[in-house]
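Each in structure tokens, the structures are laid out below.
Where a number appears in this text, it was derived from the coordinates with a stated rule and is not lab data. The structure displayed is predicted, hence computed values, not measured ones. Cβ atoms are built from the backbone, for glycine too; each structure is taken alone.
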Structure 1
Amino acid sequence: MGLLDNAKEAAEATGEKISRTVDDTKGRLSDKADEAKANADVKAAEKNRDATEAKNDYKESLRD
């Protein structure tokens, strides 16, 4: 039965490796999604800042 035990151990090791690979891939995808969301938040904040600066510049020009 040594051959069957070896085959069983090899199958278990393969299953564990596949499981780790799937978990790693899920983690990478999650990280990429978080990065994309953060980049979108930064772009929105920059647009808001630029709009506020433009509004303030316009108001300042009216005061002159």
Structure 2
Amino acid sequence: MGERPTPRPGHRLARTRWLLGRYTLTDVLTDTPLPPDMDPAVAFDLIRRGREELDGCFGSRL
């Protein structure tokens, strides 16, 4: 396996802004393309849990 790429400062800043920013069900409804049969509330919960997990991984390094 090769070396992991070093994160670029722009990527780190974008991730930090996304994790620290507000994300609501309205964002899911207006800005997130979903499959026609996807419940927006389920998608929002999935995204919320993913953000919490990422914050747990990177939060100490934000």
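A few points about this structure:
- Highest-scoring label, criterion being distance in nm of label points 7 Å out along Cα→Cβ at positions 25 and 41, among 1, 2: 1
- Identity of the structure behind -19500 (criterion: helix-only ellipticity at 222 nm (-39500 (n - 2.57) for each DSSP H run of 4 or more, over all residues; to 500), calculated), options 1, 2: 2
- Entry that produces 26, 14, 12 once semi-axes √(5λ) of the Cα gyration tensor in Å is calculated, selected from 1, 2: 2
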